Structure 1
Amino acid sequence: MMILQTSNLTRNFATIHALKSVDLSLQKGQIRGLLGPNGAGKSTALRMICGVLTPSMGTILINGIDISRDPVLAKRLIGYLPEGAPLPSELRAIDYLLYVSRVYGLDRTTRSQAIEKWSQRCDITHVLNQPIGTLSRGYRQRVGLAAALLHEPKLVVLDEPSTGLDPEQSVSFREIVKDVASDAAVLYSSHNLAEVEATCDVVSILCHGQIVADGTFESLSSCGSSVSVEISPHSIASKLPTSTCAVIDENWTRCICEDISGEQIAKIVSQEGGLIRLIQPVGESIEMTYLRLIQESQVHA
């Protein structure tokens, strides 16, 4: 069963269309990145999925439960770490975790076991007796994550969790998130491409409130790929949509072709009575794919 399924998820603020017909799905053990520039609608989507904000249209299923019909039961299955989570600086980390565990309704035994488990897995055992306000940003994020996991949620939602972390803290937090995904599904929102690529299995790219691409990083890179082909005679190059051509020797020319498949190239060359000795895809970097998709969506917005 899918842990998360959204269908036609839409949110309007007066005349502003913040989110438009967003479909997302997530299975246990999977980390899905929600990637997009600031203002793309990522936080709006997460707030609706967590039941903090009501959709204008669409459905949200958490482990098969419609959050609009049974919000209490659905929310019990969610662990949410919002961007810049305001943790009480005056409380010790242990006191905050005890407070949150009581809010979740955990009994004394379960509460103690949950705090011990997630303190160890989030590597905060040695700072439990310190006031949260004295901790580094990285450790505050870990305390917030541990608090979000005390009730063993099936869906873990993280909104810009690496913001403000130094590289070492980011790497440590990333490893914790991957560990968490062994028992849950994780929805990871960020505007940081490198962080999402290093953390997530699949990605949905959001721009102007719409999903403009969805899939693995490998599949998204191949969407914008070019094709390298070596052809003979040289004159056939003029029949192909080439971006660059180079004469290799007296018989063969190497071309980089855009917006055409290898099958289409082979057909054109055959029709012209030519020969092909090499044809292979030339992958586009994920950075270039991301920028291209964002630019294309802005043109059509």
Structure 2
Amino acid sequence: MKLFVNNLTVIDYSYLCEERGMVGESLIVDIELDGSLNDECMVLDFGLVKKQIKAVIDDEVDHKLLIPAQNKCISFNILEDSTQILLDRPEQLPIYLNCPHEAFALIDKDVVDENGIIEHLETAIMKVLPENVTGLVLKLAAEPIFGAFYHYSHGLKKHDGNCQRIAHGHRSIIEIERNGEKDEALEHYWALRWQDIYLITEDDMVTSDDITVPEALEALRHVPNLYSVAYDAPQGRFELMIPADVCEILDFDTTVEQLTHFVAHTLANENVGDEISVIGYEGVDKGAMVSAKIEK
């Protein structure tokens, strides 16, 4: 007997990649459970599936930075109160983080992809399922998108939940209309501008001296063209060093509401007299809508 739940949840996360650096991503989760019927004539109550299994997924990978622990360019150091991660790539600038342990998920592969995440999650989920559940199939898929989209990473220090983690992200659609008509050129401009971007709140920028690095990595402080970002949040101290050319600095908190407002008003100022309407997504099926117009 099989039980299935489609669209169980969406995982919003970022991952480190040897080629692309830090990449924001969103994946839709479907699940199948194989097993015998219990005393209630169910494999597992749907309520428990949604609550129990979603809780494991959230705890293991959601709003985290996923690390390909077997990659030759990755090194990590697990301390008492934090984990330090270094992505050191040939001919590209490094990425370094020092954050609370729960900000990361170590994937025991040399790349982070759907198969590695599935293997990681299936192992964790099977530990919490009742004995009558004998099999589990997890499916992860990116949202089908036929227009413009971008991958972005960020952190929201004021958020009480897991959005406060400095390196989590999303794969997000952007829709733009000018005077009531879809404007694909503007959509693709923003998709390119923010492709694989890290969005920094200006107030969170610090100097390299404010970043905790092990003695062996002191040279990081002197690498040119690295931005240093750090803040204290309810879960602890978050620190990041990241190449400047994959960042955009903004003078506001990088919520989807503020990002959508920024895009709409930037375009309105560049296209005086036109009414600009922007729908900005934060991952799958959620986001903000803003319209703006600057009169001539």
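-10500 is what came out when helix-only ellipticity at 222 nm (-39500 (n - 2.57) for each DSSP H run of 4 or more, over all residues; to 500) was calculated for one structure; which of 1, 2 is it? Going through each structure in turn, the value belongs to 1.
Figure out for me which of the structures 1, 2 the number 6.1 belongs to, where distance in nm of label points 7 Å out along Cα→Cβ at positions 85 and 277 was derived from the coordinates. Comparing all candidates, it corresponds to 1. Computing mean projected area of the Cα convex hull in nm² gives 19.6 for which of 1, 2? The value was obtained from structure 1.
Match the computed value 1.9 of distance in nm of label points 7 Å out along Cα→Cβ at positions 229 and 261 to one of the structures 1, 2, and report its label. Provide the component values of the computation, followed by the final result.
Working: 1: 1.3; 2: 1.9.
So the calculation was done on 2.
Taking mean count of other Cβ atoms within 10 Å over residues 77-84 from the coordinates of each of 1, 2, which one would give 13.4? Provide the component values of the computation, followed by the final result.
Working: 1: 19.5; 2: 13.4.
That value comes from structure 2.
Coordinate-derived values only; no laboratory data. Note that this is a predicted model, so its numbers are computed, not measured. Cβ atoms are built from the backbone, for glycine too; each structure is taken alone.
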